[in-house]
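Enquirer: What follows is a set of structures for review.
Only the coordinates and a few stated rules stand behind these numbers; no lab work does. Just so it is clear, the structure is predicted and the values come from calculations on it, not from any experiment. Cβ atoms are built from the backbone, for glycine too; each structure is taken alone.
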Structure I
Amino acid sequence: MAHANWIGGEFVASSSEETIAVVNPYTEEVIGHVASSSPADVDRAVEAALRAFSEWRWVPAVERGDYLHEVARKLREAEDALARQLTLEGGKPLVENSDEVGWTAASFDYYAEIGRHSRGRVIPSIESSQLSLVLKEPYGVVGCIVPWNYPLLLMAWKVAPALAAGNTVVLKPASVTPLSALMLARVFDHLPPGTVNILTGSGEMVGNALVTHPQVPVIAFTGSTGVGQQIAGLAAPHMKKLHLELGGKDAFIIAEDADPDVAVPGVAWAALLNNGQVCTSTERIYVHESLYTEFTALITEYVQGLVLGDPLDRATDLGPMARANYRAKVERQVADAVERGARVLTGGRRPPDQPTGYFYEPTVLVEVNRDMEIMCQETFGPVLPIARFVDFEEAIALANDSPYGLGANLYTHNASYVKRFYEEVRAGTLWINDPLTDNDAGPFGGFGMSGLGRELGEEGLDEFRETKHVHWDFAMEPKEWWYPYEEYNRLR
């Protein structure tokens, strides 16, 4: 059904006649339309999720795990179609999107297993006739608002633990990548109807209605810090549980003992994966002064060798950026840096040999300083700003010189540097000699302006479970510390 949402286990026409055009960032052509849903559609989806919750919460955890394993199987079965659709919508190279589908399936497999392991714990009681339980229970309906840069993976990081915990879900994909999200209906169609619902539309209409809905107690969101702040403001009167994975300005320290032949491709990968459109992209590079000249020359040469082109071509390293306005932000930040004294070693322009597409050449900037916007505000594009440091004390201070704290990287063999790095740098994930590696069992999230809560690991499961303490005295006897029993009899 054209312009429909997935609600209650079927495609349902939106109550709104308005649509959103989906654009291919490589050809700049419209490749489809989806519903620009209304708050009435949100109400309908929440009602379906509530009905499903009344049954899904009581499905045994082992059985819920089987459902999630089946989601993973279906994802792998649909890998080619999903990866191609993601590439057409978002511009990320096909090879990266194939990886994303595999990672997404792995997340569902992971939570299928750990979701069945525990429902809480038994804690010591005061007396032998007492039992104290700590129970973990689902909240109810979880509103999941996912971004466009990793629309399947970051969906899984929310939906998989939410379902494993016994919640049901209303999912709002980004308007940039809604077609691939609607394809997930075939992945979730074996679940009880209403367990997962998918609504397309704008953040202003669908997102806000979901955030303020009185029967949606949890909101899980990945996106910009500014939008996260808006969500927090809207959710505050309802005292909702918020799970916010927001912006980053990740630092990368190259110590004096680092091997440039390893560090150069590592930094390039960390900075340019998906055109730098990753929340944990390296956006500040600090190189020890003894390696600075060699490192900047080598990474400039390396970046110049990367292939820009059709993202459906598996030989392509970098496709277009996702939208024209995202590219415009990068162009503005680079221009501002150059005006303030920065120097472009390579890139800094739209490639002349690409007639269409939101392309921007990978850019190496030197002679940057902390007062430039490109060193203090999230860029979300293919830019590598490089500064030098004198000693490790300064490197730590530079890494912490940011209101964000999502991730940070270090290249070194020096164990004392490593210890100082993971103890002193304020960031949720620290990578040492292996940048941007995810681990389903390792919690992911940020400090400061990078958000609230953690995804992945057992911590990610607990984000979607409320804690209840049960105190049971099965003897039902009066206690000596109560008011005197004789007084009770007298009052009777």
Structure II
Amino acid sequence: MPTKTVRLFTIALVLSDIFAILAAFTIAYILRVQLDARPLITSVSATDYIQIFVVLTPFWLLTFASLDLYNPKVYQKRLTEVGKLLVGAFLGILLVIGFAFVFDMRVFPARLVAVYAAFLVFVLLVLGREVLRQLRTAAFQYGRGIQRVLVIGSGSVAEDIVKNLKDTANSGYNIVAICGTGAAYGKAKKFTNLDNALGALKTMDIDTIIQTELFTDTAKNRQVYESAVTNHVGYSFIPGEVELYSGSNVVDVLNGYPIISVSQTPLFGWGEVVKRGFDVLVSLTLLVVLSPLLLLLVTAQKIVNPGKVLFKHERVTLRGKKFNVYKFRSMRRKKGFEDALASDEFRAMGREDLATEYEKNFKVENDPRVTPFGNFLRKTSLDELPQLFNILKGDLSLVGPRPMLATEIDAKYSKTSGASLLSVRSGLTGLWQVSGRSDITDEQRIQLELYYVQNWSFWLDIKILIKTVGVVLKRRGAQ
């Protein structure tokens, strides 16, 4: 159920797009016809020109709607929105050209008008939506357009949701009530009884219910949903068993019953071919472009960190295949322990605390074996550049789940989640690395990786790569 805030913002988007389309074609006409002295192909009066685009604008809007550009799932994601706007602008120009052909009319007085218009439509659409987004954020600062939320749940997911939505001025959500056995939060009203919480939906003016776990009593789950429907408020559910929820699931009918076929990943067929081709092209290009930097790092490694230039470590990737991941060596290993387990080396150093930490987390926070130059390589993520060769060989992909150690699969992953993550190639970067959260737990990381596997798209890869550049430049790479 769309909230009043969503409806108002959608209307604002439509009005902004109408203005962007008409303004773009008006400016294009002025630039070429009135400010450019070169002769025109044909004469089209300004009145006729504008009338044509007033008539065609509703068809542009229908095109945008078909691309889900008025769907919150799209307009709340900048990069997805920009990509769809680019497609929409291109289709809109084709629509105009098709209109001119079918009705045998001269729409553009010169070819450059169409070129200018195509560029300006895209730019003004993006700018208009960005202005609206900033206005909405500004409204949040003054308490306008805020969605009042009831959170139903008692577990860690409920606590995490409350924690991440507490900054109302940025999130646009105000947690006004919580129903569960967990701790109270701020000024939010605390309910321990579900009937009381649902009975107060109208008096608390709730816009959205977020349920973070299912009750063992199915009647209660139905009660929550029915209350949302009858009170005309939004309802969202965050599943605990993330393995069962995939963007590529198929709903069908079997013997009169709805049936959901759960797919491990949409990354098969053409998607797998396109992704592999993109990996090869990008990794090869980067190896050529970055070859002077690689040579410089090899030389520096030889001078300040004598020994082997590269560090190789066995990991597991697509369908359980084992391979050696390459990195610039950032540690100085104890003699005789070059190929030993880190825990054994720590014990030989007399650091039982580090051995225990490694056996628990498969890493240590402050590893004394890391050299000063190695620390620099890690903080700048330059130590991972040799993995471009892994990508070229087909061991890794540019984007994917973290390459796993064989020993940690049984220790950290359930049988289902481990198998799901091994249904695709591991990646140099991934969704969890660019999640923007420094305190992410292993459980949250696994959930993000499972989401990526189950909801892969080429556009998602592009977004992650763009965000990775920002993460590296801000020096928030692997430590």
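Enquirer: If you rank structures I, II by distance in nm of label points 7 Å out along Cα→Cβ at positions 223 and 271, which sits at the top with the largest value? List each step's numbers first, then the result.
Expert: On the way: I: 2.9; II: 3.9.
Comparing I, II, the top value of distance in nm of label points 7 Å out along Cα→Cβ at positions 223 and 271 belongs to II.
Enquirer: Can you tell which of I, II yields 19.9 when mean count of other Cβ atoms within 10 Å over residues 95-102 is derived from it?
Expert: The read-out comes from structure I.
Enquirer: Shifting gears a bit: Assign the value 2.8, calculated as distance in nm of label points 7 Å out along Cα→Cβ at positions 71 and 279, to the correct structure from I, II.
Expert: II
Enquirer: Looking at relative contact order in percent (Cα under 8 Å, 6 or more apart), point out which structure of I, II has the largest value. If you can, show how the numbers build up before the last one.
Expert: On the way: I: 18; II: 12.
If we compare relative contact order in percent (Cα under 8 Å, 6 or more apart) over I, II, the biggest value is for I.
Enquirer: Separate question: Given 8.7 as the derived value for mean projected area of the Cα convex hull in nm², for residues 343-446 alone, which of the supplied structures I, II does it correspond to?
Expert: I
Enquirer: Tell me which structure, out of I, II, gives -0.69, -0.85, -1.13, -1.23 once log10 I(q)/I(0) by the Debye sum over Cα atoms at q = 0.08, 0.09, 0.11, 0.12 Å⁻¹ is calculated.
Expert: II
Enquirer: Follow-up. Out of I, II, which one gives 9, 35, 34, 16, 5, 0 for P(r) over Cα pairs in 10 Å bins from 0, in percent, for residues 231-430 alone as computed from the coordinates?
Expert: Only one of I, II returns 9, 35, 34, 16, 5, 0 for P(r) over Cα pairs in 10 Å bins from 0, in percent, for residues 231-430 alone, namely I.
Enquirer: When helix-only ellipticity at 222 nm (-39500 (n - 2.57) for each DSSP H run of 4 or more, over all residues; to 500) is calculated, the result is -16500; to which of the structures I, II does this value belong?
Expert: This value belongs to structure II.
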